[in-house]
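Right after this note come the structures.
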Structure I
Amino acid sequence: MAIVKVWIDEGCIVCGVCGDECPDVFLITDTTCFIRATVREDDTDSENREEKSPLKVEVRGSFEDGIRTAASGCPVEVIKFE
């Protein structure tokens with residue numbers, strides 16, 4: 001089943017793993033990681049923690065492996081998805 005939503009919980013240490021593993025989804029900033037507007041239905045750059053905006057239908061299957069790899073490599077386990 002495809003990942004429908006992805007977000008960053010509190011506690012991101014800006015290690016860069018997510019951006020390395022799946023740069024089309026994750027945008028590293030100076031203080032946290034955003035889910036890129038280009039892949040979200042609400043077209044907003046943010047952690048998506050509060051909004052929980054779904055991924056655009058046309059990209060849901062495309063980035064599933066990268067999102068899972070990024071989440072498994074996150075040292076503070078803040079990448080969440082459903």
Structure II
Amino acid sequence: MSQTTYIDTITEQFNLMDSHHVLMPMDLNSILTKAMSPSTDSEKQQMKNIPYLVAVGSIMYMVIGTRPNIAYTVQHISRFSSNPG
């Protein structure tokens with residue numbers, strides 16, 4: 001079972017064709033906090049133009065289907081879906 005076509009589609013949809021492959025999708029020492037989220041009105045307005053929820057949902061679908069190795073990373077970034085940045 002493979003989702004190669006689906007992965008290629010969302011890679012193009014979110015303009016990530018130039019991304020490079022890594023062994024670990026997220027550094028386990030990275031600490032993401034609410035303080036990193038947009039706080040000013042202009043920052044929040046800029047983030048409205050970025051389809052963060054759609055991207056996280058698309059990647060979460062991959063986790064459920066064939067990519068459980070990235071589950072920790074997707075779960076971690078999904079916690080910021082209400083105010084991404």
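Computed from the coordinates by the stated procedures, all read-outs in this text should not be read as laboratory data. Quick caveat: nothing in here was measured; it's all calculated off a predicted structure. Cβ atoms are built from the backbone, for glycine too; each structure is taken alone.
Computing FRET efficiency 1/(1 + (r/R0)^6) of positions 45 and 69 (r between Cβ atoms, R0 = 30 Å, to 0.05) for each of I, II, which one ends up highest? Intermediate results must be reported in sequence, preceding the final value.
Numbers: I: 0.90; II: 0.30.
Evaluating FRET efficiency 1/(1 + (r/R0)^6) of positions 45 and 69 (r between Cβ atoms, R0 = 30 Å, to 0.05) on every structure, the highest lands on I.
Here helix-only ellipticity at 222 nm (-39500 (n - 2.57) for each DSSP H run of 4 or more, over all residues; to 500) was calculated and came to -14000; which of the structures I, II was it taken from? Label of the originating structure: II.
For the read-out Kirkwood radius over Cα pairs in Å, a value of 12.1 was computed from one structure; give its label from I, II.
Working: I: 12.1; II: 14.2.
It must be structure I, since only it matches.
Once distance in nm of label points 7 Å out along Cα→Cβ at positions 13 and 37 is evaluated on every structure in I, II, the highest one turns out to be I.
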